[in-house]
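Laboratory data are not the source of any read-out in this text; all were calculated from the coordinates shown. In this text the structure is predicted, and so the values were computed from the model without any measurement. Cβ atoms are built from the backbone, for glycine too; each structure is taken alone.
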Structure I
Amino acid sequence: MSAANNSAAAASISSKLPAVGTTIFSVMSQLAAEHGAINLGQGFPDFDGPPELFDALERHMRAGRNQYAPMAGVPELREQIALKTQRLYGRSVNADTQVTVTSGATEALYAVFAAVLHAGDEVILLDPCYDSYAPAIQLNGGVPVRVPLQPPHFDVDWPAVRAAVTPRTRLILVNTPHNPTGAVFRRADLDALADIVRDTDILVLSDEVYEHIVFDGLPHHSVLSHDELAPRSFVVGSFGKTWHCTGWKIGYCVAPAPLSAEFRKVHQYLTFCTFAPAQYALAEVMASLPEHCLQLPAFYQAKRDLFREQMTGSRFHLPHVPGGYFQLVDYSRISNLPDLDFCQWLVAEHKVAAIPLSPFCARDPGTFLVRLCFAKNDDTLAAAAERLRAV
């Protein structure tokens, strides 16, 4: 065998994720850049957070808070998270033992899987679901078990969830407000989940990164507000979504002390700690601007309603969206292309980037739905809507 062949053989590996390619968010953002399109695909705002946040970041950087933060997060930020949890959800948590700051919500989710899953353990997912869940479960030896949500409102089929439980079920993952559909839990959903896990060893992982983006006067029903669920749950939040700074990649996990202890064992070897100056800055603005998160529902509802109004007269159908900052649109009156092909056509021909629904699902959902992000400046939304009305 030649030296070149030896080199090629040494470089090959057996993939742990053979069915996984580049995430759809990277693919569509790349296409948006190539075509000079308006990017309503990837979920990020094109506006900044409060100026007080950036002033605080600079001040803490210049004050020398640029070295390693404590592994679990700076005490001031953990305390603010605990105070918010008490204030909004009536749950008293210990900032020292039950709150951990992470390098984004995605890291927090991964740390939960790594902490609790053993080979062959099953995790129930509600399909469609965020595309990082299943690969992270598989990388940690787990088995994703998909239970489809029920269109058109993407409600949870709780009898189907109960039927999916087996002796290997270790975790049930819920997400409210839901990405990509915008569905939100009612109190009855929490009660149904509690009824399923009662008298079992099943844990709950609740992805609540859009917790402050719920519309039409609806409350956010956090797992932390439920007396039966909170003691067995990991709850993941995101500062990027709340403070319009997704690129900072700062999230957190609230869990009972025994669960947090196992979570931190993993977290310390994933990232050890998170960007220190931003933690101090976030702690400062959480204390000085407590009204910020309470104003987000109205702020984003105005954008939702504006975008829906601007889409009047288009050939797209827009289902109602009760939470999150995404609008599903039905393109069945325009095309019968598969959703990925339609998104590729839309970005090339009409210069608007969307995200197909199918990458969020284990199997082709058979729908004609794509996801658009309305967390954009009003001018961006107006320009995108004008192009979409012409489709």
Structure II
Amino acid sequence: MGTILSRKRQDGTVGHTAQIRLKADSKVIFTESKTFDRKPAAQAWLKKRETELAQPGALTKPIDPLLRDVIDQYNREKQKAHGKTKAQVLNTIKDAEIGALHCSQITSQELVRFAQSLDAEPSTRGNYISHLASIFSVAKPAWGYPLEKQSIDDARIVLGKLGLIGKSRERNRRPTLVELDKLMGHYTVAEAKRKDIIPMTRLILFAIFSTRRQEEITRLEGKVLDRTNLEIVVRDMKNPGEKIGNDVTTTLTPEALKLIELQPATEGVIWPYNAQSVSASFTRACVLLGIDDLHFHDLRHEGISRLFELGWSIPRVACVSGHRSWTSLKRYTHLRQVGDKYANWPWLKTILGKTASGLQTSNTKSKSRNIAK
């Protein structure tokens, strides 16, 4: 009646999940599971529950598992793997006091109390509630567990009124050409000394001209590059839902394509570097050069803003940036200038070579997937 499934966790330890699944007329009428660090403990629990369920009337009682067990079941039965952030959030919820509560005990008050216990920004608390809401959305309709969606809806309203959850503050930081000159000079010297270091001069330019996030850059593959149509597939692109499996075809600017072509030809990863190492190197360089509050991710903001300054429409920019919602791009349309500030920037010709002239995005008539400027 019961089975034990042993799986290796990300931290190297092994979890032993004891699961009971009862059927009647080929239909599952009862399921319950619990994970243990030791297999004997899982076996003991399984034997105890089988004895209890064999008692008359046991199956007529409401199924009311602990929240942490419901999360385990959700993780097992979900076909697509979670992203790193969602997996971490769900593990934190499991280990919190709310994880030890039965489903019927989790009211809006308990959810508010949990959110208040998090030492985090309102946007981070909001992410916790959103990921928890995904559990609530399936627990009752799929498994009959008494997790009420209304409870989390009510909690969201209360947390919003109290200012405990909210959207993250928008960053509008853009690098100046003076700051970029400092960075390019710094990395040019470093790359001349060591040929085996991350080519940050090219990566900085690629981040701007491709508008890609650092994690996306380090996942780009040569086998999904379409030079003819200036397109490349971005694997697992970030989005408000699930990013795993969210592969999006995006348009490349001519400068971005040229930077790819400067890399060794490969069907595999074009930029085979660790995303965190790229970000850490950029941050260290900014500190060393006295450049205040500039993040590698700000280069994406710079690249998107530049396209609007060139006069591109929202649909055309979205083909490059990968934004699914055009509304998200409206904040970039408050222009500081008109035209291409990189048109006569010496570093562009230094890195791209003689072909840099005439490559400018503003002069290209790229198809942008048939969306007109």
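Quick notes on this structure:
- Entry that produces 4.8 once distance in nm of label points 7 Å out along Cα→Cβ at positions 45 and 293 is calculated, selected from I, II: II
- Structure (I, II) behind the derived value 2.1 of distance in nm of label points 7 Å out along Cα→Cβ at positions 165 and 181: I
- Read-out FRET efficiency 1/(1 + (r/R0)^6) of positions 85 and 317 (r between Cβ atoms, R0 = 41 Å, to 0.05), computed value 0.60, structure in I, II: I
- Identity of the structure behind 36 (criterion: percent of Cα pairs over 32 Å apart, calculated), options I, II: I
- Which of I, II yields 16.0 [Kirkwood radius over Cα pairs in Å, for residues 197-308 alone, calculated]: I
- Among candidates I, II, the computation of FRET efficiency 1/(1 + (r/R0)^6) of positions 269 and 341 (r between Cβ atoms, R0 = 30 Å, to 0.05) that gave 0.15 used structure I.
- Across the set I, II, relative contact order in percent (Cα under 8 Å, 6 or more apart) reaches its highest value in structure I.
- For FRET efficiency 1/(1 + (r/R0)^6) of positions 53 and 149 (r between Cβ atoms, R0 = 35 Å, to 0.05) computed as 0.80, the structure of I, II it came from: II
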